[in-house]
Structure 1
Amino acid sequence: MLSIEHIREHPDEVRRSLQTRGEEPPISQLLNLDTQRRRALTRSGELRAQHKKLTSEIGRLFAMAGREPVPTMRDGRPILDEELTSAQRHSKNLVQQGRDLGEETRQIKRDADNLEEQAQKFGQELRKILLELPNLPQADVPVGEDESGSIVIRQNGEPPVLDFTPKPHWDLGEELGIIDFERGTKLAGSRFYTMLGYGPKLERALIAWMLDFHSNDHGYTEVSLPAVVKREIMEGSGNLPKFADNLYHDDEDDLWLIPTAEVPITGLYRDEIIPANTLPLKFVAQTPCFRREKASAGRDTRGIKRVHQFNKVEMYQFVDPETSNRELEQLVDDAEDVCRKLGFTYRVLQLCTGDMGFASSKTYDIEVWAPGCQEWLEVSSCSNCTDFQARRSNIRYRAEEGGRPRLPHTLNGSGLALPRVIIAILENNQQPDGSVVIPEVLRPYTGFDIIPAAKADSR
């Protein structure tokens, strides 16, 4: 969530920045709500102070009306306190004054309560609007309306030229008996699939290897997570309220199926202060991911490129703001490392303003070449979300012992998404006879070196 303080101080800058993302932010409305909220809180504070002063005065009046005169000494002779004696003579007047002030204080309290209620309503409306606004892109993010404005910044290898016509994975998967689209549709509808035999074994091997690789070589801590989360957890990550239509929801318990492990990992430290000398915190997790997102008509309708349920290994970091972009570069390299170990030809893109995710301030995508589909497939998206998610989730940290709590930055990146990795393995490692060679790093996990050609019994 954007900072209202930053919007207040730099309204034109925020407006221009969000316009590069295709947004027309209601800056004037936000500032008006903010002004009304702060005025109400200021006046309420003034009334609370007045109430406190009058309450003290009432106590003094009633005390004086009820006390007996106390003798004091003057020139060696006892006398009665003149002020108190006078008060005693007029005790009825004092009591009435106290009662009159009491009514005044009660009205002041009611006015203060009403103002605080107004301030709360203004604040709720303000937050509602802020929750709908995306993160601000960093200054070095290229400006563009859509994916056409994103920039290829490096490429590893050249697309291989096979000495036979490569098949797309939807044909390979069915011929090998490892992917069944028809039965997936029968079970759950379009964009669902089942895997059999060597297929789920390959996926399971990929998951185990990537978790081990990120844990042992890249310094991540593996974490196991629920596949459903509360509304506030989904809101904290930036998926609600903006993308409610793209999520699967249980109405009765108000629980949401996660679209990525990024969501529950963000929520791990919700409403907490991370102790000093703890950052960076680096987590890796494998989860199922559920997305209702609709594909464009006639696009990505075949195969497992874009489906409603899939497995993904996710990297996530809580980091110091001063180091977040440096840590982002390392996160991208961790994802690239997976591609290198699997032998993929891949490229890294920096996404433009109009192509970035809602919570991101800077994003790199990694795409691998798939010769059967004849296209580049995104297998990882690595983003710096700055303090956007931390503010929404009320996550803070101390830079030093006893230091003032600050908002950390959060990073996330696929490490990698399984369906497209499987596509790349099948299409790049297919042989003329229809078999598929398993990448060497996976063989200790699969227990086999090759998926036999279609005629072999792979079930």
Structure 2
Amino acid sequence: MKINKILRFFLFAHIIIWTFIPAFSNINLPLDTIEHLAWASDLKFGYSKHPPVSAWILEIFYQIFANQDWAYYFLSQLFVVLTFIIIFQFSEDFFKNPTHSLISILLLEGIYFYNFTTPEFNVNVCQLPFWALTVLYCWKGFKDNKTIDWLLFGLFAALGVLSKYLFIYLLIAIDVFFIYLLVNKKINFKCLISFVTFLLVLLPHLIWLAENDYITITYALHRTGLEEPNFLNHIIHPLIFLAKQIGILIPFFVMFLFIVSKPKVKFNFKDKKLLFLLTINIVPIILMFLTSMLMGVKIRTMWMTPFYLFFGVLLIYIFQSQINLNKLKSFVSVFLILFIFSPFAYTYISITQTDKRTDYPGKLIAKEIQKKWDNKYKSKISFVVGDEWIAGNLSYHLKSRPIWITSIIPFFEFVEGEGTKYIKVFGKRKRIFDLGKSKLKDKVITLREDNFTLIGFK
């Protein structure tokens, strides 16, 4: 009971701190959040850079909270805290001592992916609970072989892929464990329920992907630097990748050393729990390293955000016999230092650095633009045309929540037929209103500025 109270206090403190500090210190939402909100203004089964789930979730929050910046920082922390809860629930099946479960969660505060970078809600944060839920229900499926667990495993795996394609690295790792169980005849074919569920949930996006020339995959490959082949990239990029991962994990391992006495590694490869933990933690990282080495591509640091979620569980499970609870006070002291330092560092950077995206006066600009529009027209703004940052900010801040688009030319086509006028957006015919004999183009009103165009209808 005491452990649960400590966990609840920690989670409450985390969500409060990482919601209100960025809300207080930032003038504007971060780039990725604005970008995803821009996509969300027109809900689809996919977007030019990523699959759709992050945009869908943001739009749900927009419909509730509108353009209140704090709500989106809160959303990020909800996802982080929910992920921690899921991991704790998962760990209870691995540890007899609930203190070990708690420590495995607290250790995650030593990885900056789960605190410092979380205010920016994006595809990396979005996939966190789906990563944790996929692991949880995969394990439950292996352990209990219940239909509901396999079904939920397939569902959350699909939602993870629909958050970010790199989620597939976790699924490949799980497949490795599947193969091990099949070879040893330790799995029931009821698990195929998960595969069917996975495909059914993924199907609308796959159709969208085919209809849009696999645009998201092209973008992802472009981000890796694959278009600039160089033999040295096959050596340099994987080495840089390894160096960055070591650097990221240093605070995590420092915390760990304060709770363990004379760590000695002992592996029992007949232990199914250990094999599962090793598979879901180590195999995805190996796969990323091999991707970088074989393809010579850059692995961007933030892409690794979900990969370390179960590292705490893995280390505590391996060294559980060597965990020294007498050193708990020292461990808590180091934890508190990191827990307090991270938000202070974030605040300092936010206040002292003045050339960041989060210093952009998006709300003030939108207010001035709205005034210009209202002085000229009485109708609402329906579309905003421009890049994801400037036009995306306007889509978020303007009171009518206009749909964001990149360019007028490819997306708009006026169509007349049978007395009804339409406008084509993204090739799809949308009925605007009956105009009789009048011309639709005469009903379109615009406000053009240097970096964007606003569009409405009389």
Structure 3
Amino acid sequence: MRSFLLIVFFIASITSIRAQQEVPLTRILFIFDASNSMNGVWKAKPKIDVATRLLSQALDSLRNVPDLQIGLRVYGHEKNYLHGQDCDDTQLKVPIGFKTVGAIKSSLKSLKPKGTTPIAATLEKAGDDFPDCPRGDCRNIIILITDGIEECNGDPCAVSMALQKRGIVLKPFVIGIGLDLEFRESFECMGSFYDATNEKSFTNALGIVISQALNNTTAQVNLLDYSGKATETNINMTFYDQNTDQVFYNLVHTMNNRGNPDTLQLDPVHTYRVVAHTIPSKEVDSVIITPGKHTVIGISTPQGTLEFKMNGVNPDADKLKIIVREKGDMNTLHVQSFADIEKYIIGKYDLEILTLPRTYIDDVEITQSHTTTIQIPQPGVATFSKNGHGYGSIYIVQKNKLELVANLSRTKDRETLNLMPGEYVAVFRPMRAKESIFTVEQNFRVVSGSSVAVKLN
């Protein structure tokens, strides 16, 4: 009686919550082990008797749950194990649908354990047991109840993962009846495993599994600053399935009116990988949401701000881009517009400002809640007049060496460039001149905020 009341408690809680929110259609396929080993004694009673009785009680409690369809697949019930192993001994006894509780209970009562344990083949066939989703938002869930491991040389873990990656089912649940601990790994790779050592633990496992199958639960994400306080916010986040990398939630982190992270409704069926899209991104793996319990997810995201300013007025400054790299790393982390203010995870960064010539600033430190301001000089304006079309380049003089800044247009007789202050050399040869002696070389200086005319003829 106590076991029955525990299940009723789980289901009553779920029904109350589901009545208050819109939920997708959930389809549960129970896969039930009716192999020969289920004749074995479990706590002084045959395993088959205990399992069918407790599952039937749980099914009774599911009769009035809205947006729920249930089905039953059985294996090991047709061919006697003593007459040879039949690895195709699996059957959909009750197709998934509404108002199937009575049919499933009748099927359970009629079971006589006989055969082997073809778990992989059963899972593979179970993938076809779920009909097309009429609303496009179905949650397909498998609950496997078994007392043994795969006996037909199949790979239940590979089959389970394939079904998940194809989007056919969510992470399966496995309830083991009196299994040896050494077999735990055989099931943990399939999905969420629950070890039932007695009737009470079986009932608890069944209640927890059904709770996860039917109901979202609450969580919050604490985006932690340098001191470990949940002060960071307004960051895009993505929740991935840990096993399949399927995206389940995209959202922007917020704080409520009391300054606490917003409460989220999450599906507890999945194990999550949560990514905070900071620069660079931060993530946590293997996040488990416990049904009926508010889960707090902490991610270290201490941030400071980077901004750029220019001496004087330059109408083209908004077009300027900055390549941001983590210190010592040549990979581009981010491209920031000069006019924007961006947040970065605290640390040191190398900057490449796309001026002419490019401006390199290394070891720029970003600190918690502080704005780091990078000031650069205003460029000057150089206007080049050329004697017809031709070939030319602009060089900056650095420590008596020439460094290429830009190539001049071959098809323009006159062009203007914004150049950073410094000493320059322009080299040009008209296209019609076929000898090097007609090359023109012109030295010039660019002063911040000033204009200079350079004649190349």
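Of note:
- Label whose coordinates, when Rg/Rh (Cα atoms, Kirkwood Rh) is calculated, return 1.02 (choices 1, 2, 3): 2
- Structure (1, 2, 3) behind the derived value -5500 of helix-only ellipticity at 222 nm (-39500 (n - 2.57) for each DSSP H run of 4 or more, over all residues; to 500): 3
- Source structure of the calculated read-out (distance in nm of label points 7 Å out along Cα→Cβ at positions 59 and 315, 4.1) within 1, 2, 3: 2.
- A value of 2.2 for distance in nm of label points 7 Å out along Cα→Cβ at positions 147 and 163, calculated from one of 1, 2, 3, originates in structure 3.
None of the figures in this text is laboratory data; all of them are computed from the coordinates on show. Just so you know, these numbers come straight off a predicted model, no measurement behind them. Cβ atoms are built from the backbone, for glycine too; each structure is taken alone.
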